[in-house]
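Colleague: Just below sit the structures, each encoded as structure tokens.
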Structure P
Amino acid sequence: MRITILQGAFLPVPAIRGGAIEKAWQVLGEAFVKAGHDVTHISRLCDGLPEQEFISGVRHLRIPGADATKYSYLLKLREISYVRRARGILPEADILVTHAFWAPLFFPAEKFGKIYVHVGRYPKGQLRLYKKASCLQTPSEFVSVAAAKELKDGSERVRTIPYPLPFSLPESGFPRLEDRPKRVLYAGRIHPEKGVLNLVGAWKKLPESLRNEWGLRIIGPWRQEQGGGGSSFFEQLKKEVDSSIEFLEPIFSEKELMEEYKKARIFVYPSIASKGETFGLAVLEAMSCGCVPLVSSLPCFDDFIRPGENGYRFDERSNFPEDTLKKCLQSLLSDSSDSGVGQNAFETAKDYRVDGVAARFIADFEALLGRKNSSCPPKNILGSVG
């Protein structure tokens, strides 16, 4: 099977500037090659990357893109030129996977392969325009439901297939929670919609004795062009910190990021983006290293967080979200030896290994092509991807 993956205009592959979607499709492309398929991956040309190269059997083609902006209408305008350039180099293929906004509108339905749209953001009306798309794939059941409602007719085209872990699970397991520093970790975009300000506020309300014993480490991109909240928001955050809180520059190396996960006992992800959070890959990454996750009540986490069993949740919709988060943190920090939850988190993460997730995509591709001995996966395959 010939598969083309067309990323959006704003981040490169490999994901040297981060990006959950970019990380996921890079490892999926390599898994498709490993399974015997021919893969071309098109992404942004920047940061000294060559226009063409092969990585793990995947042919990478890169074209000029653009920097991200906080204005959604500008994002769409900036992507038009990128998508037009991409059309000029698209090879003939059986399947064309893309999350670029304009691609399902500008490209013919069959010429470059059946159009397989990855819906990596909460739909905002655009899916009704994607009549040429053979499939609309989402990473969580929450987004699939929203996509089906938006489509009205054609909801049978919607699939739920999750993101895979972008790295292999550690062969030797992970350090016991009791052997790790007393550290709480947040890793992700430093942006208002991620609830980072609530996290810092909640931390400062903890008893001084706990803050003297524990540390909070916040890692992620804050620059606007990297998806962060920008310099003014970052400066606002830094004014709120004390000696128990530290900020680190973003880490895009998977190996280095795994080391951070392994050195934390609790991973907190307090997102308040009710229609912006579609999966939470960073949470799953931390779980794969045995961290105990504490997440908000957003429905995208329903697919893999079972409160009290493999993680914990707090209600970010309360009138006083800082106080709600502070209460949960205080309970966890006062009794942080719950290694059973960390072990269960690790076991959950096993279901998202890349080979298993890639096999589901391949089965779906083959079903769209009418290949024998293939069938479309059910709309909700979460929990059965290993």
Structure Q
Amino acid sequence: MKKLFYALLPLTLLVSCGESIDGFAINGDLRGEVENGTLVFLKRTDEQGRPVDIDTAKVETGKFAFKGEAGSPELHYVFIDQIRGNIPVIIEEGTINISTQKDSLGFSEIGGTPQNKLFADFLDISRSFSNRAMSMSNDMRMATMQQDSASMTSLRDEYKELQEEAKDFELTFAKENPNALISALLLDKILTMGVLSEKEVKALYDALSPEIKETTAGKKIKDKLDKSVATSIGAKAPNFSAPTPTGEELALNDVLGKATILDFWAAWCRPCRAENPNVVKVYEKYKGKGLSILGVSLDRKAEDWKKAIEDDGLVWNHVSNVKYFDEIAKLYNVDAIPATFILDENGIIVAKNLRGPALEEKISEMLQ
């Protein structure tokens, strides 16, 4: 969820005077000592956020170039072999100019097309939040070394205010720029983080331009909103089945109790592992009163999943396809964990994403 905020770093509009073209063209100007023949990669990310190669070019006398077909605007990334970082760029119809320096790819200047101008407007302000956060972090480090508790408290409060200011900026940008691809990317992030209700996100999605709704990001939001109806509070939890740690197939409907916690987690998820002791405590207290838990692991390796179950003492039912964010996660619109759904005895979703004391309070209320 933080990836978007920190990965999208500044771009500045340049005016392209070249001939009009079909598709897109990228003209790159790379400053610094970079050998001729150095590879440059154009990539995008797949549904699981992994980089996928689209094209490869070579640096020649500080220049590189790409050409290709352009559909709806889509976010891509330029990587340069043996150089840290990347350059986010929106691929769309037209000529895109990139001016960058080998030691600071994150400060590249990009322009030439409408979406990249909007992108630059967003990133100019976004970078200022990042700079302020870095400054606060340095001040916090000094205050900690000096054991200055008053300054530490003040800086924590300032940082919380900065986070809220950044959230407000992103929300305002999305509202005011319905024709920008970055607005769709922000709405996806806002929906994932639960900053707004699904109803509020839908209103913002409905306001997006037809072109942006047809982008991958726009379609992803619509798909999430459609699925959220099926997994909203008051809806019947969709049934599914998957293998247990011993290989048997187990369905959600087979393990429903008077109250059921459907827990999406993974061995690699630190917040999940941190919450596990609380879930264990709740289960031990209420299992005799009708509490059931079904853990759905989003691990990639069965051995990691099974070891985490044993290490954390998770003595309830578990299933996993061992396919990371798989079809079960998609069925429940889960793209970040931990994620929990609380079901009543009829399998109706009565609460979502409760943790800590709130989880026990709800289970206690249901099993009184």
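The numbers here are math on the coordinates, done by the rules we state, and not lab data. No experiment lies behind these values; they were computed from the predicted model shown. Cβ atoms are built from the backbone, for glycine too; each structure is taken alone.
Colleague: To which of P, Q does the computed value -10000 (helix-only ellipticity at 222 nm (-39500 (n - 2.57) for each DSSP H run of 4 or more, over all residues; to 500)) belong?
Modeller: P
Colleague: Given a value of 4.0 for distance in nm of label points 7 Å out along Cα→Cβ at positions 48 and 128, point me to the structure among P, Q it was derived from.
Modeller: Q
Colleague: If you don't mind, another one. Tell me which structure, out of P, Q, gives 2.1 once distance in nm of label points 7 Å out along Cα→Cβ at positions 280 and 304 is calculated.
Modeller: Answer for the origin of the read-out: Q.
Colleague: Given 2.8 as the derived value for distance in nm of label points 7 Å out along Cα→Cβ at positions 72 and 264, which of the supplied structures P, Q does it correspond to?
Modeller: Among P, Q, the structure yielding 2.8 for distance in nm of label points 7 Å out along Cα→Cβ at positions 72 and 264 is P.
Colleague: Can you rank P, Q by mean count of other Cβ atoms within 10 Å over residues 40-47 and just name the one with the largest value?
Modeller: Greatest value across P, Q: structure P.
Colleague: A value of 3.3 was computed for distance in nm of label points 7 Å out along Cα→Cβ at positions 24 and 296; which of P, Q is the source structure?
Modeller: For distance in nm of label points 7 Å out along Cα→Cβ at positions 24 and 296, the value 3.3 is produced by structure Q.
Colleague: Right, next: Matching task: 56 is the computed value of percent of Cα pairs over 28 Å apart. Pick the structure from P, Q.
Modeller: Of the structures listed, the value fits Q.
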